Structure I
Amino acid sequence: MTYKNAKGILPTNLLKEIQKYIQGEFIYIPIPQKNRVGWGEKNGTRETMYDRNKKIFGLYKNGYSIEDIINDYNLSESSIRKIISKMKKEDLLVNRSLYLGGQSNE
């Protein structure tokens, strides 16, 4: 989010109308709901963290101790455990759908 001077952006009549409500202060103008993106989607943070979490879960599945993972990633034990728990659930859902092979239960 960057600072912009309203005088250089808004039409004079709109600026005068806004000045009836607020003057000399910062105001946040939100993005319309239809244009919003989820947290971390615009700058790639969400994908980066997901990749990191997959690596953490992979280490855990391959026998690394939680203590080793804590030391490698500098995260708290509770954070590592939450990541592992979340990735386990996701792994189960993926494996269950692969096992069913997309067949119906008729």
Structure II
Amino acid sequence: MQLDLLVLAAIAVMAVATYATRIFGGWLVRRATISGRLAGALEAVPGAVLIAIIAPKVFATGPAESLAAVITVLLALRLPLIAAVAGGCLAVVALRMVLG
């Protein structure tokens, strides 16, 4: 395995950018007053990001994954999130065994 300097530079730049956004975000939250609609919008961000990551996989894969996603959503309506995720993982494994 050979180290490529361009790859290492890209990784370093991404690490610095990630760290800078975390530092700046923490600084901004301490300085600004967040209430009302902005607070509601910020509370919705994690779920929206999760959906944006998962939705393409649900529709681009087979029936086992799509059915497991539906099962996970149904579980999330009734159970805590960790239980819904665990149930979804079990569902995709079981459905892959059954559906192939």
Structure III
Amino acid sequence: MIEITVQKKADNFQKVVCSGHAEYNVDGEDIVCSAVSSIVQTAALGLLMVAHIKAEIKRDDQKGYFEINIPKNLSSSSQHDVDVIIGTMLCGISDLVEEYSDFIELEVENVY
């Protein structure tokens, strides 16, 4: 199962962690894993290359691990860009969860 945790602080996205494998099908043919990976990696690219946010990215393909850490103390404009990009990512992931809930778990948590 792929576990996705998105952390928010005061309604602002701070961190995304994806871990695990969907095991919907064999490696190379797992459409669930491919879909999640595409959505999350596109969000990371949007942060880095479009919004120019210096997000810290950690990944381990063997373990199925991908993490996005948003810098603290962003301008309100930059934080807005982060929130739009991660919010859009959540729309895509949520849509997948509706169809493939046996393979994806999504949690959005507020941190203080």
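Structure values in brief
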item: Which of I, II, III yields -17500 [helix-only ellipticity at 222 nm (-39500 (n - 2.57) for each DSSP H run of 4 or more, over all residues; to 500), calculated]; result: I
item: Label whose coordinates, when Rg and Dmax of the Cα atoms in Å is calculated, return 19.6, 54 (choices I, II, III); result: II
item: Relative contact order in percent (Cα under 8 Å, 6 or more apart) - highest-scoring structure of I, II, III; result: III
item: Distance in nm of label points 7 Å out along Cα→Cβ at positions 16 and 48 from the coordinates reads 3.0; which among I, II, III; result: II
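No lab work stands behind these numbers, since they all come straight from the coordinates. None of these values were measured; they are calculated from a predicted model. Cβ atoms are built from the backbone, for glycine too; each structure is taken alone.
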